[in-house]
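Presented below are the structures under discussion, each in the form of structure tokens.
Derivation of every value follows stated rules applied to the coordinates shown; laboratory data play no part. Keep in mind the model is a prediction, meaning the values are calculated, not measured. Cβ atoms are built from the backbone, for glycine too; each structure is taken alone.
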Structure I
Amino acid sequence: MQLDGVHHITAITASAKQNVDFYAGTLALRMVKKTVNQDEPSVYHLFYADEEGSAGADMTFFEFPDAAPGRPGAGMLHRIIWRVGSEEALGFWEERLASAGSEPERVDGALRFHDPEGLEHELIVTTVGDAPLIADHPEVPAEHALQGFEGARAYAADPERSRMLIEEQLGFRAAGDGWEVRGKRRGGTWAYDEPPAEHGIQGAGTVHHIAWASETDEHEGWRERAIAGGAHPTPVIDRFWFESIYFREPSGVLFEIATLDPGFAVDEDPEHLGESLILPPFLEDRRDEIERVLTPVTNPRAASAGE
């Protein structure tokens, strides 16, 4: 068994509208699912990805309206790393992000910037042969588009505590100043940095969890490995578009292992992903109640089609 790199990364926003404007607008990702947090269905769960809604390019957000700003600390992700195809692409994004007010910065050959709520991202030129996971956008040439996740970095006071679980049970291999995990389709990186003195605060602009991708028939096996590594995973939870288990690794980061199947097209026409509010079957009888408390948000593609 081998995990297939990053499946998705989920963060928190205080404003769904601002979030859509940035991720489906400025970053030119495709909004592939508009749904609700299955554990707290009064709030949105928004999904952005490539054109196909692929695992490996899936950035998601819980909207907690008017949530206070958070800050990353020990046991939390602090940087999300994306792939692009060339130095020219970095230049394109530097100009585009500056025009959008994001104040990008060149650091060690990469381009770093923050979203409107302070969540840090980094773009690097890819050196691996994984298929690029690209979304179509009229303002972004395909050769410059984001190509999916490279990985992420978190803060940890004692990263050695996590080594046994990550290497011996989850199959990560030492690479650079962190680790890489690689499956049949894709790979991804993971690393820790020394935390700031201030305690972290979960809030708008912080990451809630990172999910790693599993073959569906290996999912229960990963749960057993997590237990063998000293973690305390949840039972397998059916999220309808994938199945999930959750556990905290020893440094405190919330890990999810999510299956690659069945995917976002199981309940929507692939041509119209994310254009309507989709609820998992067990919440469908609460649609009227749920819709009353959600602030209307329009997928940019649906808005463009209506013009």
Structure II
Amino acid sequence: MNHKFAIAIHGGAGTILRSNMTEAMQMAYEKGLEAALHAGIAVLKNGGRSIDAVEEAIKVLEDCELFNAGRGSVFNHIGKHEMDAAIMEGAQKRAGAVAGVGHVKNPISLARAVMEKSEHVMLAARGAEDFGRAHGEVFCEDAYFFTEQRYEQWQEALKNNNITLDHSDKKFGTVGAVALDVYGNLAAGTSTGGMTNKQYGRIGDSPIIGAGTYADNNTCAISCTGHGELFMRAVVGHDIACLMEYKGCTLHEACDILVHDKLIKIGGEGGLIGIDKHGHIAMPFNSEGMYRGCADSSGMLMISIYKD
């Protein structure tokens, strides 16, 4: 046991500008991030496992309507909520994911159920929902997921006939967490409602193991947020682990190569959170801002939104 633990969380990246944010709004986002961080730290402090810390932190973000996951999920083109999530642990590289699910209160918990209670890694749509019902996951009516802000964004997008990345000012709404526990185990999880006005059936990078979510005890745990199509094409999570394993890059070096070089070359905007086996944390992004926070066993705790 190394007695060292650490956690990082994100609530999405994109064009997040001080000028667009009221003080009350900023405080609400910071409060949401802080609540998630404390939920994760509480698990790790008590000798809990990184996978539990990741799930607990993400559940708090899913339950907060400010973030595009769970309760605050955006509307797709036909006015429905289709959510994606994945969770992965670094010891055995076990993973579970769900894609295109509706009415599930906490998609991250359903993803974990897929990992632990099925022979599969990913289940989609009705199959995933039926599996969730069979395993006691909580389901909610449409009204639970409805938020005025998301509805207005959808109406706006319909009017302009475009797909928006969460709200009109291009914010990639995804939530995620990565953690290292005192046993040296890494874990990562990501959950999202996707893009406003997306084609129904569209799946992003969040539930795709190796793209938006990845964990390997030998290297790192990664959770991404950004323009999912580009993160899939760059296989971001796995590529960072490979740069560390085969090239000897540090976590920061590997993350910077992906976020500030490889992604930019193909027009990929967004960011990620990463943690390595030593508890080092990286939270790079190439957009205007990223809702993010981190904490560790030394008592460090930080919450941030903008670039500076």
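Of the structures labelled I, II, which one yields 28, 21, 12 when semi-axes √(5λ) of the Cα gyration tensor in Å, for residues 82-257 alone is computed from its coordinates? Source structure for this number: II.
Computing Cα Rg over 2.2 N^0.38 Å gives 0.95 for which of I, II? Going through each structure in turn, the value belongs to I.
Using Kirkwood radius over Cα pairs in Å, for residues 42-97 alone for the comparison, can you identify which of I, II gives the largest number?
Top value of Kirkwood radius over Cα pairs in Å, for residues 42-97 alone goes to structure I.
Here helix-only ellipticity at 222 nm (-39500 (n - 2.57) for each DSSP H run of 4 or more, over all residues; to 500) was derived from just one of the structures I, II, and that gives -10000; the source is II. When you work out mean count of other Cβ atoms within 10 Å over residues 114-121 for each of the structures I, II, which one comes out largest? Between I, II, the highest calculated value is found for I.
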